[in-house]
Structure 1
Amino acid sequence: MNYRIRRCMVSDAHRIYELCHRELGYDFSEEQVTANVRRLIGSRENLLLVAVDQDDAVVGFIHANNHDPVYAPPMKDIVAIAVDPESRMSGLGRRLIQAVEDWAAATGAKGVRVNAGIEQKNAGVFYKSLGYQYIKTSYNFRKMF
């Protein structure tokens with residue numbers, strides 16, 4: 001099947017919500033996802049792309065943003081990537097990652113980083129196959145306000 005990668009539009013928010021909920025396990029309302037999509041597509045610090053099929057139906061997405069720590073050169077951070085199970089093993093994930101890498105290079109970033117949950121067993125194999133190096137296992141904490 002032919003897939004195309006394009007910039008996200010607000011009308012894609014419903015499918016992004018479905019992919020976040022079903023494939024990534026995020027329990028965030030559709031309204032909240034739509035509000036975030038609306039905010040992110042207008043941001044120069046974020047890249048939100050979707051992969052669509054021949055009918056322009058969203059079958060995957062990737063979100064990346066700036067990672068500018070004081071201890072390392074500027075990089076891009078892949079915040080989320082999801083591909084519908086029926087479209088996996090088609091090279092689509094690789095193409096989404098490549099689009100972020102192209103954006104990173106074009107904006108002067110020195111690399112791309114990504115975090116994968118320990119429960120995502122296939123993620124390590126996938127990222128290593130793309131040339132990403134395992135750095136460390138870490139804890140992930142959060143405090144919401």
Structure 2
Amino acid sequence: MSDQISPFAEWYSARDELVPFIGERAFSLFAYTIFEESGGRVGAAHFRDLLTASGNNVDDPQVTETERLLIDWGRVVARDSRTVEPKWRSQFESTFKPALQELLVRFAALTIATSVTQNLGSAENSATRPGAAATLR
């Protein structure tokens with residue numbers, strides 16, 4: 001499987017910033033949940049395979065409180081970011097420092113955008129092919 005998950009360079013930067021704070025496993029669970037909930041089949045499959053290969057039961061993971069919050073919050077945000085209930089906002093804000101909150105929100109947004117891109121067609125097959133810019137005009 002290709003390591004090319006997202007067509008957005010910022011997605012990889014956000015990943016690289018997040019992992020030292022939340023860890024690889026929590027990151028993978030968070031990313032998997034957002035991809036799965038937002039219909040990003042390529043990303044969901046990538047993280048499902050990654051988690052399964054490392055011995056995790058993706059359908060019933062044994063998680064820490066922080067991982068549970070990332071999974072639940074990721075699911076809520078991916079489903080409809082406009083209607084995040086106050087209880088989720090409160091838990092999120094009381095658990096993570098403002099700088100980490102901002103990074104998690106940015107990563108979630110980029111992951112949802114990646115899902116949209118995957119759902120509408122591969123950026124590799126459209127935006128990056130020769131002459132693609134000319135067809136956009």
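Every read-out reported here was derived from the displayed coordinates using simple, explicitly stated rules and does not represent laboratory data. A quick note: this is a predicted structure, and the numbers were derived from the prediction, not measured. Cβ atoms are built from the backbone, for glycine too; each structure is taken alone.
Comparing distance in nm of label points 7 Å out along Cα→Cβ at positions 78 and 102 across 1, 2, which is largest?
If we compare distance in nm of label points 7 Å out along Cα→Cβ at positions 78 and 102 over 1, 2, the biggest value is for 2.
Thinking only about FRET efficiency 1/(1 + (r/R0)^6) of positions 14 and 118 (r between Cβ atoms, R0 = 35 Å, to 0.05), which of 1, 2 has the largest value? Don't skip to the answer; put the middle values down first.
On the way: 1: 0.70; 2: 1.00.
Ranking 1, 2 on FRET efficiency 1/(1 + (r/R0)^6) of positions 14 and 118 (r between Cβ atoms, R0 = 35 Å, to 0.05), first place is 2.
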Next on the checklist: Among 1, 2, considering only relative contact order in percent (Cα under 8 Å, 6 or more apart), which has the greatest calculated value?
Outcome noted: 2
Checklist entry - Upon calculation of distance in nm of label points 7 Å out along Cα→Cβ at positions 6 and 38 from the atomic coordinates, which of the structures 1, 2 produces 0.8? => result 2
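So if we calculate Rg/Rh (Cα atoms, Kirkwood Rh), for residues 70-109 alone for every structure here (1, 2), which label has the highest result? Provide the component values of the computation, followed by the final result.
Details: 1: 1.10; 2: 0.92.
Ranking 1, 2 on Rg/Rh (Cα atoms, Kirkwood Rh), for residues 70-109 alone, first place is 1.
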Item to check | For mean count of other Cβ atoms within 10 Å over residues 22-29 computed as 11.8, the structure of 1, 2 it came from | outcome: 1
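Starting from the value -9500: which structure in 1, 2 was helix-only ellipticity at 222 nm (-39500 (n - 2.57) for each DSSP H run of 4 or more, over all residues; to 500) calculated from? Let's see the in-between values first.
Details: 1: -9500; 2: -22500.
Source structure for this number: 1.
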Checklist outcome for this item: Value 43, 38, 33, calculated as Cα extents along the principal axes in Å from one of 1, 2, is from structure 1
